[in-house]
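Enquirer: Structures given as structure tokens follow.
Laboratory data are not the source of any read-out in this text; all were calculated from the coordinates shown. Because the structure is a prediction, the values reported are computed rather than measured. Cβ atoms are built from the backbone, for glycine too; each structure is taken alone.
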Structure I
């Protein structure tokens, strides 16, 4: 007699009230369905694990070489720990919730928390052009930049090359034809290189030769590049020759100063991060040091900055609030119009209305700028205003109009979605109670939409508060007063910071820019916190 197994964990004993054939067929069907589900889940898990672990492994391989090369051991340790954590999570069947939470958490830290922390840290330093590296790097830059050719100094045939994206001097000794590679770290021999009779390197394993035409375009970079040596550095003279010269300035550790044969002496100032002479003049190259609250103090006390800060801040709030209010109002009007069941062809209208949102904003801003052009701008001719961007009032109005055109499709989309969630029973009940269309909208529809969209409105305010692209590409902060080229009538805090911190002039002060960014962060965070508190009160009323 044969006993049939009716399911996982069954003892084969019959269940009361069930025929043997039914029990047998039901057991086989249940087991088949369970096996099918298990096989399907296993296949999905395997595919997802392979995909996730493959991406993680690729990112790890991509990140390791530069981190090791720059000796960024802390970052390397973080990458290793995160990689090990992700590998563990996706190789084990346990911790299902973590599999969904960890990716988002990693991106949150990488693109939000880490930049904020770095901005705060940078705000307390003098990091910027002339203060980008360590003191040792500054000393090396000072010595190599002061190299001059002296009689009898070695000369080389020069070939410009690249390795791992970095410039390399391939140097050929005229006498021995030996080839050396010169990098920012020094000289190293190159084996197996093919050299022509004129001393030009034709090929070298691991190096990409730069064609002469491209090298000519990089003449300034080649002239500034130097290869440190024991007695000085190797510098280029043109595109085909180089020499090993002597440094005119050298560092003396005994006095912690830089000296020159002519008697010059520059002592290290650890507070400012410069080598300074007896008259207070410093060498161009410095190093990064902590400056405490100096950047914040400068932002609050420097008349060229604090004198215009309030005016810029007021216009910044006006622009951000106007941008949110106008885009929300127009988006609401259009969404309500297309939400009516009496309107036909709503799909076509919706596609047309979101076109501004689908177009590249960078290009659209440039087109709008040309439409406001003084000589041939379409809008200038249409309204008869020939200098639309030349006066503060019209320039500000133009920016709000441009932002309205670019921003209302987004509001239209999110409001359309929010209207779908408003129960028609509520609007019907309001109409039955005798409420007018406006009263029903103001008392029922609008509060429910605001509860759903308040977080998006807050994020829109934060975005427009720092809407650098609109200002930079359309007005560049202008128009400017004749006696003041520091601040323009349409400058936001972000564009004002960009100019004051020296980014326009090519001498960037990242520490100072970070300090003002902290002020901006505090303002936006305060406004957002208050708005979220009020939205929570709305939720309690309308939930």
Structure II
């Protein structure tokens, strides 16, 4: 056996060990839902989760067994990419089993529902969610919440530096503090605290039952959009509920680095104010220190506000004013704009009677997506800001002397990032991969006879993991449509190259190992 082949086997043992550990963790999650089902829904639903939990545990155990003899080492980015691909693929398949065992969905529909959950999309195969058992509803919400945080964060907390490669491979760069494990802990803490706050607000101010409050908080923060109601948030017909959900959607679509920068700014504000009262700082120095806070220099929150202001105004004036009047038109314009841009997919109205302009506005918002290192998908506002700055610099360069160079820095979280060749390359390749995937999907769906405006809307919702629909997606959709959307959802969630690179690497490595 060649030394390179031996090296590959050792590397795949490391991969399988991590896959096994995470899969065993997933089995515990499914097991917890099985006991919830036993208490709330009876024996049938208990076994619909308990058996998949056992199968998931055995799958994880199998990967642990075949990785015996491997010493714990940090995964390279190549190994971590394959790990992420295998973990997500296994999670989607194994998480679909409760839907199948409970006889609610067939195989394709169950895979679709599971993919939609883990990717935070929110498109569903269930026509009537209000007749579903609580355990099924909770499982859908939990997949979105855990998928929103990503397996990477949990892995880093448990495995420390060993899981660092997985963290990077899943497309995360939000190192809030130098220690990666501490960064992951802070992120998870922020995520959980907002879940507690959201649930309490919906129960106290929104007057919703605990179960509805908890589920909608999980899926709002995950920018997922699964609901316990057929009419989504519109079922409650409550302005207070809609306002709370809008806040949670924005929090979910805000990068964790920006959350952390906001926390530091609040802490520093009170510290500086104490120093001001003691005379250590002058008023001018106090103002300068506040102005210099990284949170206020991050471009993404400002860009999100500007985009929402412009697009919700256009949506109101040219689409919803005539349909709903002034008050309802304003509320629906703001809510649906936030839901689309953040990639959540909650709705307060049906889109069937909307004009093409309104659908186009939402389509563009879905393509833009939320902030970098958040639970949102899409192109991401950070990349859009960089692209916009590059266009401005190109225009400025025309009026500058020949040979003038531009230096661009952008705040991201609490740190200032230089926009170098790698950053520009990232923008170009992600934009290219996004639109290639988008338009391939558009052509496939057009082949089934759907109208162009509806297809453009539905595919933007799918590739950006949003979940809004004009009626194309459902249990009645052809198999070709469903599998196209499954692939597109998966590609969009892991930003294309994790899946593409993993498949190429696995094929090449298999060829190397099996060649004698």
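Enquirer: Given a computed value of 30.8 for Kirkwood radius over Cα pairs in Å, which structure among I, II does it belong to?
Expert: I
Enquirer: Okay, moving on. Here helix-only ellipticity at 222 nm (-39500 (n - 2.57) for each DSSP H run of 4 or more, over all residues; to 500) was calculated and came to -23500; which of the structures I, II was it taken from?
Expert: Comparing all candidates, it corresponds to II.
Enquirer: Can you say which of I, II returns 1.1 when distance in nm of label points 7 Å out along Cα→Cβ at positions 317 and 493 is computed?
Expert: Derived from I, not from the others.
Enquirer: Ranked on relative contact order in percent (Cα under 8 Å, 6 or more apart), which label among I, II comes first with the largest value?
Expert: Evaluating relative contact order in percent (Cα under 8 Å, 6 or more apart) on every structure, the highest lands on II.
Enquirer: Work out mean count of other Cβ atoms within 10 Å over residues 213-220 for each of structures I, II, then name the structure with the largest result.
Expert: Going through I, II one by one, mean count of other Cβ atoms within 10 Å over residues 213-220 peaks for structure II.
Enquirer: Can you rank I, II by FRET efficiency 1/(1 + (r/R0)^6) of positions 245 and 445 (r between Cβ atoms, R0 = 35 Å, to 0.05) and just name the one with the largest value? Walk me through the numbers before you get to the answer.
Expert: Values: I: 0.00; II: 0.75.
For this comparison of FRET efficiency 1/(1 + (r/R0)^6) of positions 245 and 445 (r between Cβ atoms, R0 = 35 Å, to 0.05), the top structure is II.
Enquirer: Assuming 1.02 is Rg/Rh (Cα atoms, Kirkwood Rh), for residues 61-196 alone as calculated from a single structure, say which of I, II it is.
Expert: Details: I: 1.15; II: 1.02.
Source structure: II.
Enquirer: Can I ask one more? One of I, II was used to compute distance in nm of label points 7 Å out along Cα→Cβ at positions 133 and 461, and the answer was 4.6. Which one was it?
Expert: For distance in nm of label points 7 Å out along Cα→Cβ at positions 133 and 461, the value 4.6 is produced by structure I.
Enquirer: FRET efficiency 1/(1 + (r/R0)^6) of positions 261 and 365 (r between Cβ atoms, R0 = 41 Å, to 0.05) computed as 0.15: which structure among I, II?
Expert: Working: I: 0.15; II: 0.95.
Source structure for this number: I.
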